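Throughout, read-outs are computed from the coordinates displayed, never taken from laboratory work. None of the values given here were measured: they were computed from a predicted structure. Cβ atoms are built from the backbone, for glycine too; each structure is taken alone.
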Structure 1
Amino acid sequence: MNEPTSSKTNSAWNVPNQLTALRLVLSIVVFALIPFEFYLVAIAFFILAAGTDWVDGYWARRYNQVTQLGRIFDPFVDKVLICGTYIMLSEAMAGYPIAIWGWLAVLVTAREMLVTVLRSYIEQQGVDFSAKMPGKLKMVFQCVAAVAALLSLHYAAVGDGHTSVPSWVNNTLLVFIVLTVVFTIYSGAGYVKSATRILRSTPEST
């Protein structure tokens, strides 16, 4: 009974990586929907895309299907989904009092680029640099903020601009923007601290 699992484990194109590829496609769909103001549909596709991240991670661990491709492809697609969505939202919400502002999109993107560079270098040294709990919470907060922002855009589109957005939507968005900022900075600083400790303990190659 263990043989099918073993054969799938050795295949780069296994179920987790297929789900990651699906998430990339869904991300592109979300990006395409926002300019056309199909915000509720974008929410559905965004939630579906974010959900595949949990499923492929669970599947890879449960059935021992972690591959080198997956370790590179999965975080890359996560960053495409979040950074791309934030960039699109910062443009769509220009002028909104509570929004995914441009500086927030820059902060999120810069943090993801920094962690990607650190992870790439450190794992080349043979040291594991997997995501930690603050980073996972950061992803959750970023996703909730994105959904709240899309909901805000929806209410503005069907009403009379951003003044039509219900207060509970604005309040939810603001709370998760604050959490996103705090955990983006906190988790990023944690990765920098861990990377510094690892690099200090790793002999330099000649």
Structure 2
Amino acid sequence: MTSKTSARGQLFIVAAPSGAGKTSLVKALIESTPSIEVAVSHTTRPKRPDEVDHVDYHFVSPEAFREMQNQDAFIESAQVFGNLYGTSRQAVESIATRGHNIILEIDWQGAQQIRQRLPDSTHIFILPPSLEALRARLQGRGQDDPHIIQTRMNEAINEISHYQEFEYLIINDDFSIALQDLGRIVDGKAADLLTCEQQKRFQDLIAALLV
């Protein structure tokens, strides 16, 4: 895949319910597209065993996070599952000034903030093929107890209800196809993936996800 670049990089926002596969898709896109980079977010949640500080997230204390908020250091921040998440202005600016495109993995709350502050950004929402598939993916992680998984499932429906706020919609049923779709959006060749088009195509699926 290739990506268009300019004097300043374009900002792409990717959101999805937990377990829909956005992290895997973004990682694969970055590995195959040298001209796009992820802006590493800050979070107060505990680091998982397979995660690396400053690579997966900047893991910070709640006090340090609040101090950054007070200094207006974030272009977006939100509380998710009791933990704080935010994207620093410095991280985005550093990538943009190199002429590379930027991709952010954030939730719908952060996307709303960025949409207001940076209206030229491109917003992409990723849906699972079913609620059953979403639950199976969450259980397959083997990192959360049943109560946490149920909490994430309940929150997923709330997340999914915001899909219409996003410019593009991807169904992550087949990973390779979803990755190609994400790449086409970055390349500006995905009019068929506009939410208004996908909404008509996957009307029954979307209704089933919002029960």
Self-check item: For distance in nm of label points 7 Å out along Cα→Cβ at positions 94 and 198 computed as 3.9, the structure of 1, 2 it came from
Solution: 1
Quiz item: If FRET efficiency 1/(1 + (r/R0)^6) of positions 14 and 102 (r between Cβ atoms, R0 = 25 Å, to 0.05) comes out at 0.05 when worked out from the coordinates, which of 1, 2 was used?
Solution: 1
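One of 1, 2 was used to calculate relative contact order in percent (Cα under 8 Å, 6 or more apart), giving 29; which?
Working: 1: 22; 2: 29.
This figure was derived from 2.
Among the shown structures 1, 2, from which was the value -27000 of helix-only ellipticity at 222 nm (-39500 (n - 2.57) for each DSSP H run of 4 or more, over all residues; to 500) calculated? Show your work: numbers first, answer last.
On the way: 1: -27000; 2: -12500.
Considering all the candidates, the number was obtained from 1.
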Quiz prompt | For 3.8 (distance in nm of label points 7 Å out along Cα→Cβ at positions 22 and 174, calculated) the corresponding structure among 1, 2 | solution = 1
Quiz item: Thinking of 1, 2, which structure, once Cα extents along the principal axes in Å is computed, gives back 60, 43, 24?
Solution: 1
Quiz prompt | Structure from which 3.8 was derived, distance in nm of label points 7 Å out along Cα→Cβ at positions 30 and 126, options 1, 2 | solution = 1
